[in-house]
Structure formats: structure tokens, C-alpha cells
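What follows are several structures.
Read the figures in this text as sums done on the coordinates, not as results from a lab. For clarity, every value in this text was computed on a predicted model and none was experimentally measured. Cβ atoms are built from the backbone, for glycine too; each structure is taken alone.
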Structure P
Amino acid sequence: MTKESHSFVDIIRQFGSDLGIPKVDVDKLVETHRKNFEAFTQAVLVASDGMKSLATKQKEMIDTASLALVMARNFKPSGDPQQILAKQSEMARKAFDAAIDHTRQIADQVSKSNAEALKIASDRIVESIAEIRASFEQAGDRSKPKT
């Protein structure tokens with residue numbers, strides 16, 4: 001008794017044939033799934049880079065807040081009360097503006113990162129559907145009797 005060695009692709013082809021499933025170009029189907037995996041990997045890397053960038057920006061925001069706190073602690077008011085109030089107001093305005101700017105930058109980074117990852121995934125889905133459809137059509141053309 002000889003033992004035949006069959007590849008996974010051969011087993012799937014035989015299984016599909018035994019079930020009467022329309023012929024599919026399995027090699028193209030495997031290639032499509034390889035491309036899907038690559039696109040998924042790329043989307044995850046984009047999202048990961050976005051999260052790293054977000055963490056960096058949040059650290060900058062914390063550093064800015066810490067610096068503002070140190071400046072506020074070291075502020076020794078002297079002189080005219082109106083000038084003191086004006087300086088305190090200016091420091092508070094700068095800290096507030098910096099916080100808003102950092103928050104806006106964080107929101108922009110998250111939005112761009114998510115949009116890029118989503119575009120990679122959605123483009124690949126469209127390509128994948130077209131590739132699968134084409135593999136069925138090509139396999140169907142080969143199975144038709146030639147006239």
C-alpha cells in the first residue's frame with residue numbers, strides 16, 4: 001500500500017470537487033488571503049504608530065502642565081496688584097491655550113491614524129471581493145465545454 005502525499009491545496013480542491021462546488025482558482029484564493037493578511041498587518045502597524053504618537057503627544061501635554069505648575073509655584077508677586085493680576089491671567093491663558101492646542105493635535109493624530117488604517121482595510125476589502133469574483137469567473141470559464 002503506497003501512501004500518497006497531498007498538499008493542503010490539493011485536499012481542498014478534491015473536497016470542493018466531491019461536493020460539486022463550482023471550480024475555484026485556489027491559488028488565486030490563497031493569494032487573495034495572503035494580501036488580506038498583509039493589509040491587516042499594515043493597518044495594525046498604522047494604528048500602532050498612531051497610538052505611539054498619541055502617547056508622545058500626551059507626555060508633551062503632561063510636561064507642559066508640569067512646567068506651568070512649577071512656574072506658578074515659583075511666581076512671587078510683587079508690585080502693582082493690577083500688574084500681578086495681569087501676569088497671572090497671562091500665565092493662565094498660555095497654559096489654557098497650550099492645553100487646547102495639545103488636545104487638538106491629539107484629536108487630529110487619532111483621526112488621521114484611524115482614517116489611514118480604515119482606508120487600508122476598506123481598499124483591501126474591495127480588492128479582495130474583485131479578486132474572489134474573478135477567480136470564480138475564471139474557474140467557471142475553464143469548466144465550460146468548448147464549442
Structure Q
Amino acid sequence: MKGLIIKLYRGFTNLPNINTIIKTRKNRKPSNLDFKLHYEIDNYFFKRFGIKFRSQSVFCTGDIETAKAYGKVAEIKPIGDFEVCWSPKCFDMFEIEDYPKMDIEEFIIRNEYQIGNLEEAIKSGNEIMLYCDSYKVVAHE
């Protein structure tokens with residue numbers, strides 16, 4: 001992919017130093033989403049994709065302005081093997097709470113949640129769940 005610029009941004013409450021390597025938590029608790037819903041979504045992602053993306057991922061975006069809403073911004077890069085899960089239609093999984101009568105499977109299917117295709121995930125500007133063992137802080141805003 002010649003000329004492709006792939007940048008993932010993350011907002012931090014406590015901005016780490018550049019070149020810091022951060023181990024991904026595998027027991028992440030939801031910041032805004034209802035706990036019960038969080039675990040049900042996690043179980044569905046595991047059933048569908050084999051990964052509990054809600055609790056075992058780093059949340060990031062290809063849109064620096066979106067990252068600013070979550071704290072001080074840094075560009076991050078996954079270390080080693082990784083996978084991404086994202087939706088081209090849903091800005092943030094929190095939107096599921098706007099559809100209390102829709103079940104999780106229907107919401108995920110309607111919003112076309114998928115894995116892979118990092119370039120399109122970044123272009124979407126939507127939430128990206130980055131599954132990796134660790135990542136490096138490569139630049140600050």
C-alpha cells in the first residue's frame with residue numbers, strides 16, 4: 001500500500017511519554033456503557049469474531065478531534081499481531097443505548113461491525129477497538 005498513512009489516535013487522561021510501551025488491559029471496564037450491556041456485547045463479539053473486543057482492546061480512532069474528547073492525544077502503534085473491530089455506521093458503541101428494544105446481534109449486524117480493513121476503519125473516523133498485547137506511544141498532538 002504505497003503512500004498509505006495509517007495513524008491511530010487515543011485520548012489519555014494521563015499522557016504517557018513518547019516511546020512508552022503500554023501493555024493492553026484484558027479486563028477493561030466500560031467508561032460510559034452499562035456494565036450488563038458491555039458484557040453481553042463482549043460475549044457476542046467473542047461468539048462472532050473469537051475476541052472480546054469490549055474488554056480486551058484499546059479504544060482509538062483515526063480522527064484526532066474525536067480523540068481529544070477523551071483527553072490529551074497521542075498517536076499509537078500496535079506492537080506485534082493485532083486485530084481491529086469497527087463499524088462504518090456507528091460512531092461509538094454507546095449508541096446502542098439509543099435503541100433499547102433492539103437486541104445486540106441486530107445492532108451489530110445493522111451497523112456492519114467487522115474486523116480488519118484498518119485503512120477503512122481509520123477513514124471512518126469512528127471508534128476502533130484495537131486488540132493487541134501492547135502498543136507504543138509514537139507521537140503527541
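A value of 0.45 for FRET efficiency 1/(1 + (r/R0)^6) of positions 14 and 110 (r between Cβ atoms, R0 = 35 Å, to 0.05), calculated from one of P, Q, originates in structure Q.
With respect to distance in nm of label points 7 Å out along Cα→Cβ at positions 6 and 118, the largest value across structures P, Q is given by P.
Figure out for me which of the structures P, Q the number 2, 8, 10, 10, 9, 8, 7, 6, 6, 5, 5, 5, 4, 4, 3, 3, 2, 2, 1, 0, 0, 0 belongs to, where P(r) over Cα pairs in 5 Å bins from 0, in percent was derived from the coordinates.
P
Looking across P, Q, the calculation of helix-only ellipticity at 222 nm (-39500 (n - 2.57) for each DSSP H run of 4 or more, over all residues; to 500) that yields -6500 traces back to Q.
Out of P, Q, which structure matches 0.9 when distance in nm of label points 7 Å out along Cα→Cβ at positions 38 and 54 is calculated? Intermediate values should be presented prior to the final figure.
Numbers: P: 2.8; Q: 0.9.
This value belongs to structure Q.
Given 1.00 as the derived value for FRET efficiency 1/(1 + (r/R0)^6) of positions 30 and 94 (r between Cβ atoms, R0 = 41 Å, to 0.05), which of the supplied structures P, Q does it correspond to?
Source structure for this number: Q.
Given that Cα extents along the principal axes in Å, for residues 86-125 alone, derived from a single structure, equals 58, 6, 5, which label among P, Q identifies that structure? Checking each candidate, the match is P. Please state which of the structures P, Q yields 49 when relative contact order in percent (Cα under 8 Å, 6 or more apart) is computed from it. Computed on structure P.
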